[in-house]
Structure P
Amino acid sequence: MGAKGLKAVLVNTEGKSPDAVADPEAFQKAAKTLARAIQKNSFTGQTLPELGTAGLVSAMNSLGAFPSFNATQGVFTGWEKISGETMAEVIRKRGGKNKHRGCSQCIIQCSNEYVDDKGDYMNASLEYETIWSMGGMTGIDDLDTIARLDFLCDDIGLDTMNTGIAMAVAMDAGYKSFGDARAAIDMLEEIAAGTEMGVILGNGPAAVGRHFSHHRIPAVKGQGIAAYDPRGMQGNGVTYATSTMGADHTAGNLIGQYLGKQLDPLSAEGQVEASRSAQIAMAALDCTGLCMLAASALNSPDAAEAMVSLLSAKTGTSLGKDVMTEMGKRMLKTEREFNRRAGITREDDRLPRFFREEPLPPHNRVFLEEDEDLDHVYNF
């Protein structure tokens, strides 16, 4: 849209109204049950309100799966300086806002308003993925610089994740040095100015890698990875490779199973099945409009049952317990068919070779899943 000069989208609020809830009383009852489950869940009820998604910085470094310096390290040496705990303390000291409502009516309030040392607004919200992409991937361990880079991305109209990875690839290729805050800011300004290098950077990590003939491009189907290295979280690698959208963590993130020790993140065993189930669940969730963070509470049987009751009350249909699974499968098959018609084949369902060939410290593992196993992810 930016390339086409689109400046705004206008929405007519006098247009079509949503369909009425078929059973308002049952809907409200189920909604209250789901809300209670979200507030009782330790992640959605405690961690997110206190630290936001940035609370994952320490967790991912503890797993050794925080891709840093363009995915050449699994632990960032300066992670404590940019952790959620540090960010929350800085915000409190400076008079910013923690537990800020980023989405209308949200009961989690995982957003924040980050301010500078004078108490002036810098940006909202400073999220985990941005702290990683503008911090760990580029070697920058200063929250104020990361907040500035986040603000510039918002101002220019850039995705912080792909932009941070693009800068990291450029640094890895020798264009700039890791940890150089001024260079990172200058690269964003080049994108805004539309210079020759700015256009390359603005087109994302794959374009930068091609320009420098650099082999280490952390992207699938043109989309940069998220803040979970597939060598330290094997199932996330399966999701990155096979997701219809490219390397998308929101398509099936297994972090909860790894932190909960239900699944070994460094083993190939069980990863394909776990990724498949997660992708189906997330595709269904996306159809409902429920936030993926709030969905953490759906692990509770009461919350899962309430979700089905919500859909039943909304539509006026008695839906079975498998409705979410069926909906997710139907959506993924539709997306898969779209990709097939667009010329995307199973050969595109692969991670870049360096993930298989370059061990990631500190565990010194490579991505283990075989291509034929990846080809079976969508067998349902």
Structure Q
Amino acid sequence: MVNPSLAQESLPTSLKLTPVASGLNNPLLVVAAPGDSGLFIVQQNGVISLLMDGEVSDVLDLSAKVTFRGEAGMLGMALHPDFTNNDLAYVSYTTGNLVSMIEEYRFDRQSQSFDIASARPIYSLDQPAGNHNGGMIAFGPDGFLYVGFGDGGGAFDTFSNGQNFDTALGSFIRINIEPGLAKPYSIPEDNPDVSGVVPENWIYGLRNPWRFSFDGDLLYIADVGQSDREEIHVIAAGAASSGLNLGWPLAEGELCLADVNCKDRDLDWPVITYQTGARCAITGGNVYRGTAIPGLTGQYFYGDFCSGEVFSFSYENGKATDQRDWTQILGAVELLSGFGVDGFGELYLTSLAGTIYRLDPES
């Protein structure tokens, strides 16, 4: 375990954050298809917008059925791996009081908007509270859809879901989307085959995996902590990690919590932790694979929601290396809610205050 405040001796001085859109309603994620110049913006109020050629237009408005309060709302979006051919996208949101929903929509190229009539329910999960809903979704390198859910809310795993593998709460599910078929998804054969386990479940032991992302065959998970530690896990995608236990609430970060002997457990330990205080909630996070700033290639960027600090590290041989604190150069980002990449691998940051920033070289 390492701390992001270390290894600051070689900070570059040639980066900046360029605002590319503003006046948005709680933006918290950007998504794009590879090679596409358009950038979808997910807003917590239930609206998805498209940034194209410097102009922002709304392309899907689900605000009438999205419950937008606290940590609830429109929380995720993923484009089908074959989006350029089938125009299918998936959204994750909370509705009612409270249910996590995943739905499929088809993008209409002619109108440049999603067809509201194309809605197809994919998956739903009852939430016992309005926080720790998770809600991030993304397709992995295996083509399956991964969904991260929190432990259901409350403190100290109130609902005892963190170590309960027979609920999707406190877990990642992993499903095979079946476009065009009556049954919207199937279960990957290499999901854990354990009696009593929800068949969709893939890994467990999470508190609130607010943001995660893939880089090749690796999955970076930023799990929001409770009162002492924020943490990042880096694990293999797919079958190699099926059934993995990330530790909550037995451990928080590198600290034992509900089990004083947690170090004797078969847990996956984070590669990065940091202490809360002025920092309060980790915001992940993407690996930079763009071309505008070659020196950053392979750096995973993340930050903190409260302090607005921005950090990065490289992952090598199972460890976080070359840690960087970019805050002195970039400044703090108010209400840092998420990251994302465009169709060419360039990195973006989102602020609940309403602005989208692109990470650029200083000209």
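I have -13500 for helix-only ellipticity at 222 nm (-39500 (n - 2.57) for each DSSP H run of 4 or more, over all residues; to 500), calculated from one of the structures P, Q. Which structure is it? Don't skip to the answer; put the middle values down first.
Details: P: -13500; Q: -500.
It traces back to P.
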Computing mean count of other Cβ atoms within 10 Å over residues 237-244 gives 27.9 for which of P, Q?
-> P
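If FRET efficiency 1/(1 + (r/R0)^6) of positions 109 and 173 (r between Cβ atoms, R0 = 35 Å, to 0.05) comes out at 0.30 when worked out from the coordinates, which of P, Q was used? All intermediate terms of the calculation are to be shown ahead of the outcome.
Numbers: P: 0.30; Q: 0.70.
That value comes from structure P.
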Ranked by mean projected area of the Cα convex hull in nm², which of P, Q sits at the highest value?
-> P
Name the one structure among P, Q that P(r) over Cα pairs in 10 Å bins from 0, in percent, for residues 149-188 alone of 30, 33, 24, 12, 1 was derived from.
-> Q
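Any read-out appearing in this document is the output of simple, stated calculations on the displayed coordinates, not a laboratory observation. Source: prediction; values computed, not measured. Cβ atoms are built from the backbone, for glycine too; each structure is taken alone.
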